[in-house]
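K.L.:
Dropping the structures in below, format is structure tokens.
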Structure I
Amino acid sequence: MKPALPFHLPPPRAGGVDLLIIAGEHSGDQHAAAMLRGALAQRPGLRVAALGGPELAAAGAQLLHDLTASSVVGLVEVLKNYPFFRALFHETLRWIDEHRPAAVCFIDYPGFNLRLAAELHARGLSVKGGGGIKTPFYISPQIWAWKGRRRFTMAQHLDALAVIFPFEVECYADTSLPVEFVGHPFVAADYVAPVRYDAGGPVLLLPGSRRQAVARIFPAMLAGFRAFGEREAVVIFPSEEIATVLRAAHPPANVRLQAAGAPVAASAVLTSSGTMSMHCALAGIPGAIVYRANPLTYLLGRALVRVPFLGIANLLLGEPMYPEFIQGAATEKNLSRELAVCVRDAARRDKTAEQAARLRKILQQPAIGAADWLLRQLVGV
């Protein structure tokens, strides 16, 4: 984590800015980049800056700060890093006030983004606050899991919301916020999956993209894989910071660390509950979800979250495509047994393939996708 010292975000390199995108996590960076590529294909002159990560930079945005490198999860971790996020929050407000983008598009990351939208409203900078800056939001917070009443303040502060799960439209039906389902990025025509199923392939171990979570989850995955005792394993890491955490767990020689990039074929997977679990589910790779949080964060989560599953594929299907092993249930015995079933049981493989097909149908992209939705928010720019 970078220290919470005063710093300034750079000015727009084009002398002005049409759109500022704010994506605080690796998955948001990826989804925002896909949306931006589509928008720039139609509007190549669009001037875009971002608080995001390397994917947005590669898509054509001026990266003001790599926010994905500062990603943390859980109440305890956020409190530890509060001075940094407070400094970044106020510097972002200063930058927006000085450079006045036509729109600020928020990508998920509700703890930061919804507070920023509220402050833009309070300062009279956003359209709904009486100013000129539009405030669209892409990828809904999980209001169907917890903090459902946020939807009413979102309606007060945001101009539009694009969601990637079809059931989320109904979640906002009792508000004035315009909400559209724009399809999931992973079923878009130009989507290139980072994983695919191969019955003879290695096992995938995917502990996530946040340093603290990976440090807790990866040792449990390693123990389960060692006890399974078959094949090789591949661990995909999104950044060198995460690779350092993985190496600190001293994986054996048959566990290969691989930077995100070329697609990986796998016969089974142990995955955290994040974005990669959806990649694997859509690819039809049999597997299980493994999750371990800070104990205090977990206890608070159990008290607040009201959903039957942690994994989004399980929620969408209404059944456990990926059995979930959380906290103390993520044992060596449980995980090794699950890997054995995934690799050896033909019925399990067939069931996973059928569930993957249903999942793709649920998430199918409508005629109006995310890029078209974004450009509609920028009409007149």
Structure II
Amino acid sequence: MTLDATVWRGVQSFLDNYLEIQSCDDVVIAYTPDSREPAAWVYLALEDRGLSPTLIGMAPLRDPGLQERLSAVIPDRRSRPGRLVCLIFELHTASHNATFKAAFSKYHPDQYDVVRAINSGRDLFTTGLALHPRELSALNAAILERCRSSERLRIETPSGSQLQVAIDNERFQWLSSRGVRQPGKFRVIPPGEVATFPAEINGTLIADFAINVNTYFDGDARLDRRPVTATVANGQLASFTCADPGITRFLQGCFDRPHAIRVGELGIGTNLAVRTAVPENSHLNERVPGVHLGFGAHNQTAEATGYSCDVHVDLCAKGGLIWFDDSPEPLDLDKVLPSHNPHPTLMRSEDVVSDDAEDDCCGILT
């Protein structure tokens, strides 16, 4: 990877717009070996601003010595002014949530900020963080205002998808990924999505953008030349087809797992900077303005849904129109007008939903 002017601007935008970094802040950068370069870019940018960040290497998923290394640089008490900002860079994983949460457990929420960067690399800074968090908040709010006041959605996409969805806003919570700091909460980047659990869903999704899964996949995730057609009946996958035999075998292996054919997520991408799918199994691909269905694992409690699953398969379609209840005018996901109202409260704000190291929401389970 190359640190060119475009990447450098993205790194600076990350520090200014997402972190709002101050000279009184202390910064710890933890990274897995596959994210050494992005961690170094941010380190150099911080050093250029007169800060002295601390670097901590870590192994993905399992690292018995990490807690001790964190204890050496994250004291039990914060006595200095400013925040302790912890940046976690990984390429394929979202590891050690419980370890990092324990490290900050005695801090006041205003004293720290933890940001998890998944799929760390060039595209994260040039594309995934191109929009200001305020822009994403306004876009997410505009969609949530419509969704949270509706009971039924009808969805069409340019690829030919036709979905009928029932929403239960009393039972199932909405998630809003927008990159905005909330004291005491970990942030996950790249942001740009709202999602919930559909109370009922039927129809056909033609995923023509990409797949994104939480298990090992080393193929090309793009679907523009080999879309996946998934038929859904009563909230479950009834059948699917794809012209690519490799993707077909991979998806079949995922869907053969217990509860993996259940639709666990209705997701709506809102990151207008994402226009072209990347070949990697990347969180960026589900941020595209459009609709995706997540099969298997969900973003709710097991009590609310009645099941749990260890695999999550996102099938992503680009673009789309959404009709709400009996309104004749659809919402065009490529032309969402940002809301001028405050973002709704009581929203979950991230994608990592478990403290288990094995809950690798965006990459490789080894």
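Bear in mind that the values in this text are calculations on the coordinates, not laboratory data. The model shown is predicted, which means the values in this text are computed figures rather than measured ones. Cβ atoms are built from the backbone, for glycine too; each structure is taken alone.
K.L.:
Kindly point out which one of I, II the value 2.1 was derived from, the read-out being distance in nm of label points 7 Å out along Cα→Cβ at positions 186 and 202.
P.N.:
The correct label is I.
K.L.:
Among I, II, considering only mean projected area of the Cα convex hull in nm², for residues 130-313 alone, which has the greatest calculated value?
P.N.:
Sorting by mean projected area of the Cα convex hull in nm², for residues 130-313 alone in descending order puts I first.
K.L.:
One of I, II was used to calculate FRET efficiency 1/(1 + (r/R0)^6) of positions 170 and 282 (r between Cβ atoms, R0 = 25 Å, to 0.05), giving 0.60; which?
P.N.:
I
K.L.:
Which of I, II yields 17, 24, 32, 22, 4, 0 for P(r) over Cα pairs in 10 Å bins from 0, in percent, for residues 162-217 alone, as computed?
P.N.:
Derived from I, not from the others.
K.L.:
With FRET efficiency 1/(1 + (r/R0)^6) of positions 58 and 154 (r between Cβ atoms, R0 = 30 Å, to 0.05) derived from the coordinates and found to be 0.50, which of I, II does the value describe?
P.N.:
It was calculated from structure I.
K.L.:
Tell me which of I, II gives 61, 45, 41 when you compute Cα extents along the principal axes in Å.
P.N.:
Corresponding structure: I.
K.L.:
Could I ask something else about it? Suppose relative contact order in percent (Cα under 8 Å, 6 or more apart) works out to 19; of I, II, which structure was it derived from?
P.N.:
On the way: I: 16; II: 19.
The read-out was computed on structure II.
K.L.:
I have -13000 for helix-only ellipticity at 222 nm (-39500 (n - 2.57) for each DSSP H run of 4 or more, over all residues; to 500), calculated from one of the structures I, II. Which structure is it?
P.N.:
I
K.L.:
Still on this structure, please answer the following. For distance in nm of label points 7 Å out along Cα→Cβ at positions 42 and 226, which of the structures I, II scores highest? Could you put the intermediate results ahead of the total?
P.N.:
Details: I: 5.3; II: 3.4.
Once distance in nm of label points 7 Å out along Cα→Cβ at positions 42 and 226 is worked out for each structure, I has the highest.
K.L.:
Given that FRET efficiency 1/(1 + (r/R0)^6) of positions 34 and 330 (r between Cβ atoms, R0 = 35 Å, to 0.05), derived from a single structure, equals 0.25, which label among I, II identifies that structure?
P.N.:
Corresponding structure: II.
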